[in-house]
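See the structures that follow.
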Structure 1
Amino acid sequence: MSEKNRRPHRHLAYKTISILSFCVIIALWCLLTYGGMVTELFVPSPTKVLSTTVDMARDGSLWINCWMSVKRVMVGWFWSAVAALPIGMVMARSKAFSAVIQPIIEFARYLPVVALVPLTILYLGIDETQKYVIIWLGTFFQLVLMVCDTVGSVDKNMINAARTLGANRWQVYKEVIFPAALPGLMDDFRLTIGWAWTYLVVAEMVAASNGLGYIILKSQRFLATDVIFSGLITIGIIGLLTDFAVKILTRAIVPWHERLGE
């Protein structure tokens, strides 16, 4: 069988294994809860979580909280990408600029975002801007270094060829470096969107009145584990959909790029 004919079979096998892995997790969940191995206080049954989710969907609270969380994640991550892309690209091509910026980025990326919450409240108050900044802080510094590494891996022969043909610095960035690095940059963006979702609860832990992170933290006080599970699963589903959307966008933007094994 040729390589071209093997691809659909490998793709089908991959999808089948992915679905089966989720089925195994759900089966174990059912075994633990319906089998009475754990109390419902600690691990609610799938039926209970589904019922809670349906109730929140019916009264509209689920959709409001989903929208607010998605908005916070996307706005915070978007401005992180807007700022990180040019800085990372220049760092990759300028040793002088990298010498100034990289130590600061390296230092800041190790600072725990949770510890910065009091300062962001002090400086920005408790409105939406503070929550956007938390998401921004959680993704910006790592994304700068990822962009720098991706751009730095562009084949220097292509850059030298462009210069030989008379391209100036701006043309080299626009016509050579950015297109060559774009597949890797899309992967960087996809990964950091996932990180943005992990900082959602941090962003909504103080002075929030809505959002999925908010309802999870609020439910903790009342031991409403069914609501906690519902919120966590909802975040996971939205995250998967976001990841899938970015993959589709990547294939549309860089159709020439092919991953190993695809």
Structure 2
Amino acid sequence: MKTVSLSTLKSLKHAGEPFSCLTAYDASFARVAGEAGIEVLLVGDSLGMVLQGHASTLPVTVDDICYHTRCVVRGKTASLLMVDLPFMSNASLERLLEDAGALMRAGAELVKVEGEAWMAEGIRELTRRGVPVCAHLGLTPQSVYQLGGYKVQGREPDRATQILEDARTLVEAGASVILLECVPASLGRAVTEALDVPVIGIGAGSGTDGQILVMHDVLGVTHGRMPRFVKNFMTEAADIQGAFRHYHEDVKARRFPAEEHSF
């Protein structure tokens, strides 16, 4: 696999070819995922739940994210590296720029931020300073308590319209990628068709340009209730790389997500 860049993702979108994304938190799994063909790796604040054992992503710090980013950088091959800005990194413009700078120095190639249209100013300033941004819309885990839990977003027509308009606003502000989480498949497709930038989905149906899952879900080691959009790919594989490869190939062939994984 050739080195993946934002230009690669945009070319894949225009060609109608889906791409695969997966979380990674250390050098070993980053290497295995890259060798399996995964195009985008995410050092996600999901590490707070799957690595640290917290009930949400909120306790994760910038230092935590930077540590795991440096680990992934040492192991990754050609995959593009996206990294989460953790909870309250957007508390002020000064803090947003400082924390994003720390992630870029640690090795991030794309910084992911949660927030709606109000994040436009911050995204504009990040972009001016050379920080590529992925804007995360729909279910935003850092706002889980405000949202009342991990619930599908955008079922109501007015809320769906708002998510689409927020996506447009954030792209106009400079976002290079949009990530949609837990929205109806019809909304995932509508946002993807409306925007010129790549759209990554998780629980957003098969109509987005890319798909992302948490590594632990792909490997079937998640505890508790499994989200509808998750699939255990270890049941089809002899080893971890095989599971990652099955996931990658199913995304490329649009076999995943299937209807049963969508809302």
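Who wins on relative contact order in percent (Cα under 8 Å, 6 or more apart) among 1, 2, i.e. which is largest?
Working: 1: 24; 2: 19.
Result for relative contact order in percent (Cα under 8 Å, 6 or more apart) over 1, 2: largest is 1.
One of 1, 2 was used to compute distance in nm of label points 7 Å out along Cα→Cβ at positions 60 and 132, and the result was 1.9. Which label is that?
Working: 1: 2.6; 2: 1.9.
Of the structures listed, the value fits 2.
Mean projected area of the Cα convex hull in nm², for residues 52-123 alone computed as 7.3: which structure among 1, 2? Mind showing how you got there, number by number?
Details: 1: 7.3; 2: 5.3.
Of the structures listed, the value fits 1.
Output the label of whichever structure in 1, 2 has the greatest value of mean projected area of the Cα convex hull in nm².
Values: 1: 18.9; 2: 12.2.
The maximum falls on structure 1.
If helix-only ellipticity at 222 nm (-39500 (n - 2.57) for each DSSP H run of 4 or more, over all residues; to 500) computes to -12000, which of 1, 2 did it come from? List each step's numbers first, then the result.
Numbers: 1: -26500; 2: -12000.
Going through each structure in turn, the value belongs to 2.
So if we calculate distance in nm of label points 7 Å out along Cα→Cβ at positions 140 and 156 for every structure here (1, 2), which label has the highest result? Intermediate values should be presented prior to the final figure.
Values: 1: 3.2; 2: 1.8.
When distance in nm of label points 7 Å out along Cα→Cβ at positions 140 and 156 is computed for each of 1, 2, structure 1 gives the biggest number.
For the read-out FRET efficiency 1/(1 + (r/R0)^6) of positions 20 and 76 (r between Cβ atoms, R0 = 30 Å, to 0.05), a value of 0.30 was computed from one structure; give its label from 1, 2.
On the way: 1: 0.30; 2: 1.00.
The structure behind it is 1.
Since every read-out is calculated from the coordinates, none of them should be taken as a lab result. Values in this document were obtained by computation on a predicted structure and should not be read as measured data. Cβ atoms are built from the backbone, for glycine too; each structure is taken alone.
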